[in-house]
Every structure is written in C-alpha cells, then in structure tokens.
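Input: structures, listed below.
Coordinate-derived values only; no laboratory data. Please read these numbers as outputs of a predicted model, since none were measured by experiment. Cβ atoms are built from the backbone, for glycine too; each structure is taken alone.
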Structure 1
C-alpha cells in the first residue's frame, strides 16, 4: 500500500490488538501498512518510539492485562539511576532491550522480548499510564542485579528527590519507612544480603550517583562520614551547598563530572563557586571519576587534608 494512506488521528501514539477493530477501524490490507509497527504478535502501533523503554512499554500495553512492569524496566520508568550498562537504553531487538514484566499471583508472562517474573504480591503505581511496581519494591528487585554501592545510590535517589533553586527539592519517590517495609517483605529472596547492607547507608539530600559512591568510598577507607549538602555562607551573601563536607575541619569535597569539562558556562560557574568557598576559609578538594583508582586517590586526598599532611 502507498505510504500516503492517512490513518485516524486517534491511532497516533497508540498500540492496539489486531482484533480491536472497534478501536482502530482497520481491515485486511490496511493492517499491513508499512506505517504501522509490529512490536508483538497480533499488535500494531503507530508513532511510538520503540528505541526507548517507555515506547516499548506502551507498545506492550495491549498484552499487559493485569500484569505490571518490574525490575530494571520499572527502575528506568521511575527514573532510578542504574549502572551505565543498565541505564543506557538498548535499541529494540538487542538482548537487554527485553521488558521485565511480572504477574501478581499468576503464571510467569512469556513472549518475544519479555523477561517474565512471578510475584506473590506487589504494590503498583502508575507512571504516566503504565502500571509499574512501586519505587520501594523496585529498589528491592534491583538488589539481585546491581552492586551494593549502586544499590545505595539508587536508594539515595529515591529518598532525596531532585534539588531545585533556593534549597528546595522535589518530593521524594518514597520514604525510608516504605523502603524498610519493602525489605521486610522481600524476605530471603535474591539480593536480601545486599539490601541489609545498603539500607542503613541510605542518606537524604543526595544529588548524584558519584556523590554516593564517593561518600561510601570515604567511609570504607576508615574515615568519618562527611556531611551531605552542608550550608556555607559566602561573602556575597549567598549560601553554597557543597556535595560533601567536614564542617569542623572546614573541608569540602566536590565531584566534577563530564559536564564540568564540556559545558563552559558550568565550568566557569563552578570555578567561581570554589573560589567563594575558599575565600570563606574552606579547603576545596575536587574529585573527578568514580573508577576504583579515582576513588582511592580521592580518599587519600581527604585523609591527608584531615590529618594536616
């Protein structure tokens, strides 16, 4: 059929079963139009970006029924930060592009591109129109997939929200009590030891994964845990909140990611920020990179500063 065939506007951005003729109004050859994607057997979609996890989830909705998205798929939908190899969304067709789908009290979901799971119970929320395991329970499911340090970073994100202007933050995705309850209900399932290790190490007010990894490395190095987001009044009357700080020693620790190097305005703004803290009598330790060697060097710098070497 020619590409110029026009489809009803309500079909754009939707996925539907072939048999749902009352919705799509298409018959025979029109269901074979090249403008329609075929994400799953018996399903057609139009205008969904199947290279993204949200697009693939929307394309699976006609088959979802009472099931829910879970595990790393739920984490991506909630915006929970994952290790790089899991956070980058693979292209459709790649192995890691599979959707994690769980049944609650039913049989394990099956199908091309689906990793099925069975849950006895689950708390379910909507992320836009997508049914997803709650953020707290998703965190527990991640414990069998990510390392302990990234599990803490994910939990810090859930408890912290996102920093806004004037010291404000967005509402956290869950509370510590909800995480504790989810860990109890998780029981001895895979990842339980990692959850027990991570839970007491979760903190609020955290702005990034590297900040968490740096804090954990400092504590693992035998040093006192630094304070997160300590308020420092500077000469121009403003208040600066460094990533980590030792207020008694007047030492701050700032992580510099790739944006600090590639964004000139960000780089200049950070230099001015460091200078204001130094002028206020604080020593600034700048850290770049979270590879083991980077963190080891950072811990050595912090130790030397604290001991006056």
Structure 2
C-alpha cells in the first residue's frame, strides 16, 4: 500500500483525515503538519515537495498555466469573504472605496488570493479597477518567473507592510497573512508581525466598517463564495494511480461528515459562514456547487494579469467521481 506525503490545514472538517480516523482507499496518507501552511504552497509549486498538498487557488491556477505538473480535486477547505480585509491609515482620508484610486495599498504578494478577491469586489461593485491602485508588496510571488504588472512595486528591502502602514508610507493594506498580520516571508512564528511596529496613536480603520451585512448581500446577489484553499496532487502520482483523485475526494468527504456536526465551529473557522444562510453548506465540495465562485476567480485572475487565458472549469480538475458534498 503506497504512502502519500500530504499536507493541509487540519480544520475540523479535515481533521479526521489528518489524524487517521478516516482512511484512504488504496493507500495511506503520511500527514505532515506545516506551519504556516503558506510555506507549503511555495514548496509544492517550486519543489513538488508533497504528493498531495493544499494550495491557494490562485497559486494553483498560475502554476498550472506555467506548466508545473500538479492537478486538483474539487475539495475547497477554506472560504472567506473580504469586505472586512481592507485597513486604512487614520490620516489617509479614505472614506469610500473610490478613494483608493491613486493610492498605495499593501498586499503580501500581488498574486495572493485575498488580493485577487479584494480587487475583484472593488472592480465589480465600486468601479475601482486593479490598475487604478499602486500595490505595494513585501514578499515574493509563489510561482517562479511571474512578473507583476507595472502598478505593483516592492517595499524597500527590509520593510514590512505593517511598518509602512504605521508610518503612513502606504495609505491602506490588507489584513492577516495577506498583509499586516505578519512580517516577511512565510516561516514559523511569522504571524502577529504588527507587534514589532511602534504602537499607533490611532489604529488603522476598516474601510467598510461593519462588513458582515455587505458580505451577506454580495453572496445573495452573486452566489460567489470566495475559495481560499484547494487540494492538489502531483500529476505523476495520479498517472500511477488513476483512482486516487476519486478516493481522496471520498476521504475528504467522509472527514467532513465526521467533523461538521457543530456548524458554529465551521463558521468560526471559516470567518465566512455567517454570510451563508443556515440551510446552506458552509464548506461545499464538488464542481457544480462551486462553479460560480470558480468562474469568478478565473475571471478576476485574468483581468488582473495573473493569467493570460481562462481555463475551462472542468479542465482544472483530475478526472474523477466528485458528487456534490
């Protein structure tokens, strides 16, 4: 029985697979905890370091386009809305989304998936096009060789977004791992990077104030539920075992069934489920339930010069049996 080197975030809906309570038909998962998981994204696309690995979906799309031999199954273990992820410097004068035009906004890397979703909602709902903003980055792109558009600039060497925002050298930034919630490249202990900056007399404020009603409205209008993690496999592993994608999908589905008894836990982990009606699944798997979100992500990535074409949704996934779950 083959063992597969595997890494993903052990959320409650995936924990049973990580700890072995759910098995994999025809094989065994050698689960390797990775902290932060973002470092595994880089290892997977640069070194093919795992047989099976969670990836940011934008990183996955770009890696496929660059010819990196990986393929996904439609298991999306992280979802998150983004109206609450834009923080503005207290003296920036930014009050409405259109005020971001012509400003400097920090994001860890231009291709980070949070940035893709934020730029998409700013463009679709408020007419603020991605190239109207100067994006400032303080980390590398995951996929080697990608060249960002001319309205993207690197922060000065050694500078972090949290420090630049605190000093008013940028007008706004994204939160969390995509921006001011860490410093430097992904490594152990990188979260909480803001603690290294001088405390601000007045902290940055959220552009959208209370975002939850806006997120719920956006979901009702569009049906788009932003995807943040997808499970991928090395193509050579799939060629050696064509049943693996279907078997792995079933295993993730079984783990989800074991771990989703308390919906409030899922909602808390996702920081997104509060916008999803109580009678809907807050973490849907499969292609059909996620088509709108996948189409939006592909469109945004193309509009933002991360992809030169738009792949067909079906082509993004290994052949397999993926009933909605």
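A few remarks follow.
- Value 20.1, calculated as mean count of other Cβ atoms within 10 Å over residues 130-137, assigned to which of 1, 2: 2
- Given 4.2 for distance in nm of label points 7 Å out along Cα→Cβ at positions 42 and 290, calculated: source structure among 1, 2: 1
- When volume of the Cα convex hull per residue in Å³ is calculated for each of structures 1, 2, structure 1 gives the greatest result.
- Relative contact order in percent (Cα under 8 Å, 6 or more apart) derived as 28 - corresponding label from 1, 2: 2
- Structure from which -9000 was derived, helix-only ellipticity at 222 nm (-39500 (n - 2.57) for each DSSP H run of 4 or more, over all residues; to 500), options 1, 2: 2
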